[in-house]
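Multiple structures follow.
A short reminder: the numbers here are calculations on the coordinates, not readings from a lab. Since we're looking at a predicted model, the values are computed, not measured. Cβ atoms are built from the backbone, for glycine too; each structure is taken alone.
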Structure I
Amino acid sequence: MRQSWSPPALRSGYCITATVTISFNIAELRDRARAAFQGLAVGDALGAPVEFMTVGEIKAAHGVLKELVGGGWLRLKPGQVTDDTAMSLCAARALVRAGGWSLPGIAEEFAAWLRSKPVDVGDTCRRGIRNYMLKGTLETPFNQWDAGNGAAMRLLPVALFTLGSDRLLGEYGTSQAHLTHNHPLSDAACLTLGRLVHFALLGYSKSRLRREADQLVADYPTFSFTPYRGLATGYIVDTVQTVFYHFFRTRTFEECVIDTVNQGGDADTTGAIVGMLAGAYYGGDAIPKRWRKKMDRQAMAECGELAERLLELSPLLNGTAE
C-alpha cells in the first residue's frame, strides 16, 4: 500500500509501503539535503589545502587546521572546491536536466567538465571519462586496481535522487560508479554511504547509522575502522575507515570535519564525504557561518538549489517509495 501526496504543499508527510512507514518533516528534509551538498563542498574546500600532507606536516604548518585557508599543492583560493564537488555538481545537473535517471547525461557532464581543464582530476576518473569520450563506454571493465574513492566522492546526487528506494540506490549508485570505478569494494562503499545519507536525511539516530556501517564491516571485514589505523589515502577502504571513525566519534559538524581533514592524505575527499554525512545528519545550521562566508558563493548556491531539485525527483516525494 502506498500513499501519495503533492510535495510542495506539505510541511510534513509520511509514506506507507508494504514493510515500513516513513515519517518526516518537509522543511527539515530540504534543509538536511541542502546541508549535505553544501557540507560536501565545505569539507572539500577545508581539506584540499592539506591534501597529500601527513599529520605531522599539517601540525607543523597549521597547528590544527580549522579555517578555509586555500593554498596547498593546487594553490587554491580560500573556499575553492576541487573535483569532489565539481563531479557531484555534474551528476546533479544531469539528473535535474533530464528530470529522471540518465547515465549518458552524467557521462556527458563529466566529459564537458574534463574538457574545461579542471584544476584537479584523479587518474582513474580521467581514464574512465576519456573512454566514454573516445568510445562511448558507459561501464569501465573491472580492474583490481580501481578500488579508489572517486565513485564514492560523487555519490550524493544519486543518494538524494533515490531517497525512498534502496533498490534504486543500489542500481543507480553502481551504474554511476562504473563509469570510472568498477570494483566490489567501491560498490559496497557507495551503497553503504548512500544508505547512511538516506537515514541521516530522515533524522535517524547515529546508533542506527552505526549499525549500517557495522553491517558493511561484517560483509567486508577489511573496512573495519576500530581500532583506527590512521590511514587516509585514496584507497576506498582507507577513506571509509577515516570517515566512519571521525563521524561516529564526534558530536558536531565542525568537530567532525576538522578532525577528518587533519588526518591528511586524501583530505579533500575524506573531507567531502564526511561533510556530506555530517551535513545530512546535523543540518544546515550546524555548518559554521565563518566557513560559509569564505566559500565560493556560486558553488554553494548551486549545491543548495540542486539538492532541493533532486529531492523533489526522489521516490519519497513523488509517491513511489518502496
Structure II
Amino acid sequence: MVRESSHSTLSRRHQDALLAARLYYLQDLTMDGIARQLRTSRSTVSRLLAFARDEGLVQIQIHSPVDSAVALETAIAGRFGLAPEGVHVVPHVDNNNEAETLDRVAMYAARTLTPLVVSQSVIGIAWGSTLSAMSRYLNRKPTHGVTVVQLNGAANTQTMGLGYASEIMRRFGRAFDAEVEEFPVPAFFDRPETKQWMWRERSVRRVLDVQARMSLAVFGVGAVDADVPSHVYSGGYLDHADLESLSREGVVGDVATVFFRADGSSEGIGLNARGTGPDLDALRTVPRRLCIVSGPAKAAGLRGALNAGLVTDLIVDEATGRAVLAEQA
C-alpha cells in the first residue's frame, strides 16, 4: 500500500520517493522503466524505494493463506479433541473447482501418509473416490513386512467391483512393497443373516483377522450430495429404497460403507447390518486413523465421523474445514 500525503508537506526527496513507489507498486513498472521516466539511474530508483519504505510512504502487507490454515487446524483440533499436529488443512486456492481441490488434497494426503508407513505394519484401506485420487500420488517407500488390507467389499448387483478396488489396493501395495489382502465380498449383502454366515467362513475370517491387526487405517468420508460423488452412492451400490432408509434414519455419511448420524451414532441403521465395512467400535481401536476429506458437501459427514471418534489424523481442504466448524457452532 502506498500512502498519499500533501505535496506541500513533503521534501523533494519524499516526492521523488513517492512517485517511484507509485510507479513500482501500483503500475508494476520495473526499476529500469522508472529510471527512464525519472531520468535517473537504476541504483537511485532502488534507493528511493528503500527510502519510501523506511519513511512509511509504503506499507507492505502479506496475506498468507497458510496463516489462516494454521489457525483453522488449531480450531478443528480444539473443537474435536484431536492432536494439533494431526490436523492438516490444505489452503484455499482461488478459482479451483471441487475436482481440482480434491486433486490438491489427494496429493497432500499421499505425501503425509508416507512417513506414517513403517515396516511390519498392517494398513487398512477403504476404497472410494478420495482414496482413488490419493493412490495416484503415492511415492515409493521401500519397506518390509507391510500388509495392505481392504476394509470393505466392493461387489454390487451390477459389477464385482474388483477392478476399481483392486487398482487402488495395488497402488498402495506397489508404493510400500506391501503384501495386498483384498476382500472379495459384496459391499452389502441382501440379508443380515447372509453376512452372519459369511463371517464364519475361514476365507473371510482370515481377512478379518488381518484387519484386526491394523496399526493404521486410511479412509475418506462418503456423502450423497458431493460435487465429486462418493463411489458408494454413484456406483450402483444403493437402490432407491436404501437411500430412503438412510434419509429416514438421519444418516449424514459413511466410512468404509458403515453409516452414521451427525452426532456420530450408528445404532439402529439397517444397512450396517448388511454392510461389510469394519465395525466402528473396532475401527476406533486402531492406533492411527487417517481421514482425508475434500468438498464442503462432505462437511456434515466429516462432522459425524469426528463426533464418532473415528479420526486421529485429518487432511481437509480449507473450505470444508470452515464448513465443519460452522455446522458445529
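Brief remarks on what is shown
- Each of I, II could give relative contact order in percent (Cα under 8 Å, 6 or more apart), but the derived value 32 comes from I.
- Looking across I, II, the calculation of Rg and Dmax of the Cα atoms in Å that yields 18.2, 59 traces back to I.
- For -12000 (helix-only ellipticity at 222 nm (-39500 (n - 2.57) for each DSSP H run of 4 or more, over all residues; to 500), calculated) the corresponding structure among I, II: II
- When FRET efficiency 1/(1 + (r/R0)^6) of positions 75 and 203 (r between Cβ atoms, R0 = 41 Å, to 0.05) is calculated for each of structures I, II, structure I gives the greatest result.
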